[in-house]
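The next part holds the structures, each set out as C-alpha cells.
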Structure P
Amino acid sequence: MEFTGKNLLVKWIHTGGTVDLSGDFRTVSLTPSIGYANATAGSDASEVYLATVKDVKVSYSGVNPSAGTATEDALVEGTFGTLTIQPQGTATGKRKYTVPAFSSGANVTFPYNDTCEITCEFQGSGGFTRGVN
C-alpha cells in the first residue's frame with residue numbers, strides 16, 4: 001500500500017533536549033550506504049569486491065519557524081544525538097528508524113519573496129536500526 005509523508009514523525013534527541021522536527025518538515029531523506037574493498041587479483045576476469053562497513057546520512061529540510069531559536073540551536077554543527085524517524089507516524093507495526101548521528105549544522109535561507117527554510121545534514125555514527133513501532 002502506498003502512503004504519503006504527511007504523517008512523518010522525526011525527532012532529534014541530544015544533550016540539550018528533544019526537538020520535534022515534524023511540524024514544519026518538507027523533506028526527510030535517509031540514505032544508507034556501504035563501502036567496498038577491491039579484492040580483484042590474479043586471473044580474475046571481472047572486478048571482485050568485498051563489502052566493508054556501513055554508513056548512513058540523513059537530510060532534513062523544513063520551514064524555518066518564526067518563533068524562537070530552539071530548532072536552529074539544537075542543530076549546531078558537531079552536536080551528537082539520535083534521530084528517530086517514523087514515516088507513518090506512531091501506528092503499531094510501522095517502520096521506525098533510529099540513527100545515532102552528528103549534526104552538520106543548520107543552514108538557513110531568507111529569500112526575499114518566499115518562505116524561509118532550514119536544512120540540516122546528519123552524519124550517522126555507529127549502526128542505525130530499522131525497527132517498528
Structure Q
Amino acid sequence: MDLLSFFRGRRSAREQAELEAAVAAVDRELAANLELTTMFDQTRQAFVLENGHFAIFAETLQRLVPETHAEAAGLYARIVDAEGAMERRGPANSITEADRAIVETWEGDARHVQRRLRAAAATPPPSGWQRLRARLRVR
C-alpha cells in the first residue's frame with residue numbers, strides 16, 4: 001500500500017483481492033455450518049462444524065479487517081461449545097433448553113459475522129486522517 005492510498009483510505013488491488021477471497025471462503029464455510037445447524041434443528045443429530053477455511057484466511061482477515069476478524073475468531077472459538085451442545089441428548093433425542101440456546105445463539109452470531117464480513121469487504125478502510133483523529137481523541 002502506498003502512502004497516498006493509506007491517507008485516502010484505500011486498499012491496493014492485491015489487498016482487496018486477498019480480502020474478497022478470504023471473505024468468500026469464510027462466508028461459504030459459515031453457510032455450510034448454518035446448514036448443518038438447521039439440519040440439527042430438524043433431526044437432532046449432532047454434526048461436526050467446519051473451521052478449516054477460517055484457519056487458512058485468519059491472518060488475512062486480521063491484517064485487513066481486524067475488528068471483524070476478532071468477531072469471527074470469537075465465533076469460531078465457540079464451535080466446540082455448539083458441537084458439545086448438539087451431542088448432549090436425553091431420552092428420545094431430546095435436548096435441554098440450555099443446549100438449544102447455545103446452538104441457536106451460535107447460529108445467530110454466525111449470521112451476524114457473515115453480514116459483517118460481507119460489509120467489511122465492500123467498505124474501504126478508514127483513511128489515515130480518520131485513524132490519526134481517532135488516536136488523538138483517545139489521548
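Here are a few things to note about the model shown:
- Structures P, Q were shown, and relative contact order in percent (Cα under 8 Å, 6 or more apart) at 35 was computed from Q.
- Each of P, Q could give helix-only ellipticity at 222 nm (-39500 (n - 2.57) for each DSSP H run of 4 or more, over all residues; to 500), but the derived value -500 comes from P.
- Computed 7.5 for mean count of other Cβ atoms within 10 Å over residues 42-49 - originating structure among P, Q: P
- For the structures shown (P, Q), distance in nm of label points 7 Å out along Cα→Cβ at positions 50 and 106 is largest in P.
Rule-based calculations on the coordinates, nothing more; no lab input. Owing to the predicted nature of the structure, the values given are computational and were not obtained by experimental measurement. Cβ atoms are built from the backbone, for glycine too; each structure is taken alone.
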